[in-house]
Structures are given as C-alpha cells and as structure tokens.
1. Out of P, Q, choose the structure whose coordinates give distance in nm of label points 7 Å out along Cα→Cβ at positions 120 and 304 equal to 1.7 when calculated.
2. Assign the value 13.7, 40, calculated as Rg and Dmax of the Cα atoms in Å, for residues 240-327 alone, to the correct structure from P, Q.
3. For the read-out FRET efficiency 1/(1 + (r/R0)^6) of positions 64 and 208 (r between Cβ atoms, R0 = 41 Å, to 0.05), a value of 0.35 was computed from one structure; give its label from P, Q.
4. Have a look at P, Q and say which one yields 15 for relative contact order in percent (Cα under 8 Å, 6 or more apart), as calculated.
5. Here Kirkwood radius over Cα pairs in Å, for residues 136-223 alone was calculated and came to 16.5; which of the structures P, Q was it taken from?
6. Can you spot which of P, Q the value -11000 was calculated from, given it is helix-only ellipticity at 222 nm (-39500 (n - 2.57) for each DSSP H run of 4 or more, over all residues; to 500)?
7. Once distance in nm of label points 7 Å out along Cα→Cβ at positions 48 and 72 is calculated for all of P, Q, which comes out largest?
8. Taking distance in nm of label points 7 Å out along Cα→Cβ at positions 80 and 272 from the coordinates of each of P, Q, which one would give 2.9?
Structure P
C-alpha cells in the first residue's frame, strides 16, 4: 500500500526582531510534539535566517529583505506562498505587511491576532493581550491552539557542530561570565557606568566575555577600555548568534538586558540574570531558562514602565529605573548561580 501523504505544510511568519524570532521557536517545539508529520516553513526578515536555517523542525526558511527590496520582496513572497499551497499560514505579528501575506496566501486556514489590520480576512483571529502576566510564548501558542492552557513551552535553538566548535576555545578557559551590555533601545540598556561598577566588583577568578553583534562592537570595546579589571574579552561581532548561545550555555552566569541575548539564554537553557530598566516582566517577555533571575529597581517609580519597547532617551531625563539598581543586587544573583554551577560540576 502507498504511504499516506504528508499533511499540508504550515507557514509561520515572524519578521520582527531577533528576540521575537527566538520566542517563536517555541511554536516549532509545540508543533513537533503535537503534529510531528506536518512540515513547517518559517518566514523571517533578512539577517535572522541563521537562527533557524539548521533547525531540525523547519523544512524551509523564507527570507524577506525589508531594507533593500521591501515591497518587491513582499510581492515575490506572496507569489511563492500562494504557489506552495500551505494548509495553514500563521502570522505572529500585528502589522499589515505580514497580514497581507496571510490574508491573501490562499491557505484554507489563515490565522493571526485580531489587532492585525487585515485580520478581517483571517479564518481565525485571536485576541492579543499585553500584560496580565501572560508570556509572549503563551500568546503565540494560542494562535495554534486557542484552548491551550498548558505550561509555557520554552523556545529552543540548535547550535550546529560548527557553532559549538567556535565557542569551545572560549568555554575551556575555566569558569566564565558573559555580559551582553547593549540593547536597541536606550531605556532598556543598563548604563555603561553601571556595567563598569559590576565589572570592578566581579570576583577575579572569572574570565568575562562581552557579547553582541557587529552594531554593538564599539560600545563593548569602550567598556573594555574603560574597565581596570583584567580578564575581560570583547567577543562582540566575532561570534554568530548560535555560537554566542553555545558559549552562554556554559557560563556560570549571563548578565543581559531585556533584549535578544536574554532570549538566546532561554533557548539553550543558559543561566541568566536579566536587568530590567524601563520595561517590566509583566509585559510577558521574561526569561525562561531553568535558572532565571530578574533584577530591577527596588523602589516603586510612578513613571515605570514608561512604554512597552523602550525609548531613545529617558522621557523625564533622570533614568532612575536604571541608575537605581544596586551592584549588590547583581552580585547576589551570581552567588546564587555559583551554587548551581558547582552542583552541576559535582554531579557531572
């Protein structure tokens, strides 16, 4: 007897920032568990394809070049999507561009959030609620299963052997700490002066790696040049995202902002201390690693949170939500992480 045909493929669309793509990988894990025979394709913006190109649960990666061929590329993608005959197209975004791809995909099931301006052409539009303590992963999972009430499914990335080999020389120096000091948004970024205080206070036995992409290299280099602490290495711009994730996985602790490196940690189970300045975990983008700690100002500020994504400057000019965080709060998380790290070493 002939083998039964594979179910119609699903297309997931997430063309926003790196962190959004990482969180979307939780849906790949969910689909692999609930529909292991269904092929899944993934559409991302150009520059983020490296996160999922080698993912074992992704059949094909589609790429939209937003910068150099935004509207022409969008039209070409729409033709490709229609030609593929997807059974389901699911957009995780609330923008008209991805709504267009979904609404006119020709798929029998066209799914997205009700805040998308083209949701009236979806076959299923799910309410999108920010806050209420609902994690972004849970919001996204409701697109696949509106009745889902199970635990938050962590995102997951799969560093390749080449990524592991790239990270290995840095991971074998002895115990180390990673710091990803930058963010796209100023008010999400712990200030340089505060990172310098932490670097000075960190125990001397640790090598400290500064991580980030090419746009972060100058800021990391300035941090390196300004700290008197020995044993600080600037790796910003030298490691791929997946190689960075592989390195972070073996750290005693990773200090990050409310930004993409936090989600990298979640996706490989790396121990993380997430520093929240103007934003709050209540928005639903918090860390999901087994060892996850959040540090924020202990004082209640009437102005915090001042926005969902952050600003290019503090709207009130004082940035107390960042400068009010004490170095001792960060060191206390390290002391806790050290206990778990030593336990792993003994157990291993």
Structure Q
C-alpha cells in the first residue's frame, strides 16, 4: 500500500509550525518557530504582533520542514492546516499559506480542528492507541473531558464553566510577577514548595463532569492580596505548590470518574497543561489504583506543533473530510464541529 505523506501547517497562536508525516503517525519533520520571548515583555500573546511574525516566519519554517523530511512539495499527498480555534489573524496566515499551496500543487486541502490536533498527538507517541477512550484536554484556552468515539468523532462530557486551567495558572503566575508563560514556571517552583501549606478550594461542582477554576483563581489572588496588605512574607514556592495541587486534584479525579462511569480503561491527556509534572503524577497514581491506563504525549507534542495537526489531518483525509477553497478561519471552533 502506498504511503500517504501529509504536510501540516499550524499558526493558531504564537507558534509558526510546519511538519511532514508519513501515514499519520510517523514524523519526518516537525519544525516549530516560537514567539514566546517576543511576547514575554507583554505578559501574554499580542494578536497583531503574532500575526505579523507568522507572515515573516512561515516560508522559512516550511522550507526547513521539507529539507528535514528530505522531500519536495510534489511528494506530498495532501495539506492539513489548523482553521480554528485560535487567534483570527494568526489562523489566517497559516490557512492562506496552505490554501495557496493546495491550489498551486492541486493537492487536497484538509482543515483541522486545533483541539482535535492536541488529542491526536497521543496517536503519534502511542502507536497502538486507537479509539474509543477518554481524553482530558487541558490548555490555556480549553479544559474539556471528551469521549473519543472514533477518529474525528467526539462527545464532550464536561468543560470549564469559566476559566481554562492553563489560563488560571498564567494569571496566578502574573500576580506573583513570575513571568510568562506561567504554567511551566509554577510547575518548576512547586517542586520546592509544600503542597499542603495553603488550603485552596477544589470546585467539584455537582455530580457532572464540568470544571470551574474561577473560585480557585480568586482564592489565590485574595491570599496574595491579603499577604501584601498585611506586609507578610509570601512563600512563592508554597503558593505554587498549593495552587497546583488544588487544580490537578480536580482535573485528575474528574477524569478518573468519567472513565469509570463510562466504562473505559484508557485516559489520554492532551494540550499544553498535559506537560505539567504534577498532573501526570497525580492522574497516573489514580489510574493505577483504578486499573486505568494513562497516556500522554512527549513535552514537544503537548504544546502547539504541526505534527499533531498532521496526524488529525491524516485521519480526516482518509475518512473523506476534505475542504475546498472557501474554508475560513473559525476562531471559536468547538471540538467535533465540522
């Protein structure tokens, strides 16, 4: 059977990325140009700046990806590209580039949901993984519990009612002047702190699978403000450890609850917060106690990258989900939307 070569483009936020994959799960190249240093001074991503940098970077990133994969544009079978969710301007840069390539080369264009890309990162790392299973999607913009019924077929079981988990991490880090992005910094400092030092709240809500992190975020901010007003010492490491423990406690227990009640023995982590070491340790520990296998991608595939988009795009392609040139960016695209 002929190998299928996928060229994938990702530009939904502040990473300009292009990857080449063989048969959806084998990475031939995965080039990522990140803008983190550029946005650090602003404390977060500036959409207009991100869009301009994507325009500057995308040609060079594409060329590097093709060179690393040792192929030419004529060797590819289809082009996969993120069309949402994300920043509108940033998405349009990658989408326009992919459309131009697809039109010029007369190759099929396959739009990919960025969140589905994060889920698909697990297929690259775990070659034997196949649906159905439960996935916990945790990032700066999303916190979802999803039943993966088949490739490209999803049912949302629960989602955050307010802040995404990663967003809460970033805001608490900013309040303590730790820098951007806050999640990895909190993760690192938490290792030096006492996770039981501060009793931050856990919002388990009702018996459902939804999340809420606004109360935890407000509690941490109130704690920090009270300490400052009283001119008392803030042990940053303890705040990081206690805040992180409260967040991962809820994430882990909700995911395990969903797997048990839905009858699954696999949970796959996805998204940037899936790289959090405390979350991995906590949910793996609970998984062992409940005979549930926990899978997660390597760190490079947790954050935004084009390899995961290529994997999702491959399964869209072989299942006939191909788009025409009217495909537009959808900044608020939901998982499962077509």
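1. Structure of origin is Q.
2. P
3. Q
4. Structure of origin is P.
5. Comparing all candidates, it corresponds to P.
6. Label of the originating structure: P.
7. Q
8. Structure of origin is P.
Just so you know, all these numbers are worked out from the coordinates, no wet-lab data involved. What you see is a predicted model, and the numbers here were worked out from it, not measured in a lab. Cβ atoms are built from the backbone, for glycine too; each structure is taken alone.
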